[in-house]
Structure I
Amino acid sequence: MSKKKIFILGGSGFVGGHLVRRLSADGHQVTVATRYAPAARHLAIVPGVRILQCRPYDLESLTAAVEGHDMVINLVGILNERGFGGKGFRRAHVELVEKIIIACEAARVAQMIQMSSINAGEGSSHYLVTRGQGEELVRQAQSNGLMDTAIFRPSTIFGPDDSFLNRFATLLKISPVLPLARPTARFAPVYVGDVVEAFSRVIAAGQLAGETYELCGSEVWSLKELVAWLRDQLGLKRLVVGLPDPIGRLQGLTFNLVPGKPFSSDNFKSLLLDSVCVDNGFLRLGIEPWGMGELAPTWLGGKSGGKLQASRDQGD
């Protein structure tokens, strides 16, 4: 496997931290770009990793930063915007991608991997619409011969340090009743280690070839099943209540006004589409993915994964 100089945007986040460590272990030289260097200081001790403070939305700064690298990986994404109307989503998911492609062409960076999402380009949420627009820019760069690209479209990603299971765990610990919008929405949660393995194998193959990889774990859950299972793993006595869609929409509208937006009307729109794979890219990469019920109990400290099916068969 040839070693590469890899430039990562969004490398200080949840997936980025795991990916940076894996790419370092694979022998690559990694530059983690950030607008605020102290946010990535936990990665500075990883061998072969450099933290670079830059202004990613400034084309001149970005072009200078990516120069000399073989590949750019874009992990930047937001689940909610500060305001309304989609401007924040467009900035993060479309405008930044456009600037990355222009910067890479100017700096002669030959390859790019874009992190996206299942259902990108579908539905009516600003999140999914702008994810799809970003993907289209990447595909155009491939078809125009500007770059060799690949796109990853994971379902919800879980791991010991995620914001998914941990957010629900926090809510379950502080509230005796947890109301859920879109309780029947389906997910195929994917382990962060499997996602990182997919990156590693695609990079090792040398050619990205414009491929798109949907990434799903081995289990499919409804949202209510998932939260009830997590409650049981944590040993809590809590009532998990599924809301009908009219009330769920109202919950989203209400939470739009809550600082930090733990839930939003845009999240509700995204949940109208199941986050499951049509064509699981792990199979093409020779990876057998974990299921959440198999793996998460090892750090949640609850029941073993072997009790998963019995718990789900109770229809909780």
Structure II
Amino acid sequence: MILSFLKLIKFDNLIVIALAQLCVKYGLFEPFGIAITLNGLGIALLTLATVSIAAAGNIILEIYDQDTSSTKGRLLYDHISEKSANIWFILFNCIGVLIGFYLANMIGRPGFVALFIITSGMFYIYATYLKEILVVKNLSIALLVSLSILVVGLFDLLPAITEKNKASQTVIFSIIFDYSIFAFTIIILREIIKDCLRIDKDHNLSINTIPITLGKDRTIKLVGALTIIPIALVLYYIYSYLFSNSTAVLLFLTGIVAPLIYFIIKCFTFDTDKDLKILKGILKIVLIISSLSLLVYQYILM
């Protein structure tokens, strides 16, 4: 039962989101003495609110991913009823929005609660409507995930900006923005890979996806070609911020660029669904490494 619940909320993906947020906080803000708004409890609440909204989103996606031709009493992951899943969906949304409301008022930006409300609504709209629209569904998920990184800067960094610290705060916020764009590109690729893995199920549910339109083989090769984009972003980032530090350059090349190059090679040589699962795993590892890279800035740049 517990294992089924963890699968339902995609617990492993929630851990990646939480890790990224904590790495932003304790890898960029704390070591460099950046003016911030949230203390330890505050960032913990922000992370809880974010993963709660994400968990609710994962639940509603699972509910609407079921075969509608089956009976109403169908079970998710063999143990969780659709009724129970809907209750958890509402509960996680309430937790996320209420904590978001508290944090937004605590930092003096009550309007920021709209981020949680809109995100919560977007997951529902995606699950019920957007997932049937080609490409839009992939972009929607990627955008929502990248916002989970950007929200740390919005809640912790933005309210603390003054005329005196505006320059340094802007530099840090630009780094967060760059990381969110990188995450956006990786998530799009990962979502397309996931579509390839579930092509038969999507076909049965009459959901139009890129693999269904182009075919699995062409789609994977397209993903391989599109991987040039995040590689180019990383190389540009290295050139712009880290080129003078050989240690940083080496870490980024071996930890992020090298796995992505291997990913491209694998895309053009894949054979079975097992290879696709490996490709999906590589992208998750890249996301984790990119998050952890935030923790080493204090050692290579100070």
Structure III
Amino acid sequence: MSFSLAGLQARGEAPAELPPIERVGVIGAGLMGNGIAHVCALAGLRATILDIKPEALERAMAVIDKNLDRQIKAGKIDAAEKAAALARIATTTDYAAFADCDLVVEATTEKEEVKRAVYKVLTPHLKPACMIASNTSSISITRLGASTDRPEKFIGMHFMNPVPIMQLVEIIRGIATDETTFQTISALAAKLGKTTSVAEDFPAFIVNRILVPMINEAIYALYEGVASVESIDTAMKLGANHRMGPLELADFIGLDTCLSIMQVLYEGLADSKYRPCPLLVKYVEAGWLGRKTGRGFYDYSHTPPRPTR
């Protein structure tokens, strides 16, 4: 007998008319946040990016501008579409700017205490009808939603990195998420040109429950001396036809994020097979987090990057 969390939720018919999503707030100006604002703006929505650091907002707009240029070069959009998209994006350091938003997407670091603190500051500024989506890649949507004043309007909307390129969005509803929110966010994902996979609210959902333990196992192979960094990545690229080797991918994702996901899996499922590799823990303790710090399983101060072990 299979168990479905969905069976615990009240499932009604889809509402006759879904509430419009015209203004979207995005919390976090990192790669995920600026990517979410990018695709929203291209789809004709007004997007406001919030970050506590003004310099992060400046970098986000520069990245969006560069990524739009890449889409022009690839023939996917034209210059007029780029200009219109940029005109739809605003930046702010003030949560009050979200007062008119129909949806706010939280794209902060993968730490539950950080997300809860954000919601505490965010919710007093929102209109009652505003929905909240978390871009969390592993944390319980039910638990996050329960920390807000609107668990029925709270949902998981997990975009893949890089957002403008990757086609998938995982949709995760918590126990309290209502049907209107689920249908509205599903329709929004389609409007953004994304394909959705609906996941139950279990640790790490679909993609990361499968992907990150594979990365963790690759780190164990390195830790135990099975093979070198280069041999592991080459084996998986040529032997399994992966575009990136698992250690290269870990650096791309961020070793701190990989560790956070493994900790959520290990604590949430109480299964020793999800124990984070001690070598992964040591790299994070050293501040070797991958590409974003210039050093992880590869040293990015060299061209091409050199393995660090």
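A short reminder: the numbers here are calculations on the coordinates, not readings from a lab. Quick caveat: nothing in here was measured; it's all calculated off a predicted structure. Cβ atoms are built from the backbone, for glycine too; each structure is taken alone.
If distance in nm of label points 7 Å out along Cα→Cβ at positions 112 and 200 computes to 1.9, which of I, II, III did it come from? Of the structures listed, the value fits III. Taking 2.2 as the value of distance in nm of label points 7 Å out along Cα→Cβ at positions 144 and 176 derived from one of the structures shown (I, II, III), identify that structure. Going through each structure in turn, the value belongs to II.
In this comparison of I, II, III, the computed figure -22500 for helix-only ellipticity at 222 nm (-39500 (n - 2.57) for each DSSP H run of 4 or more, over all residues; to 500) is attributed to II.
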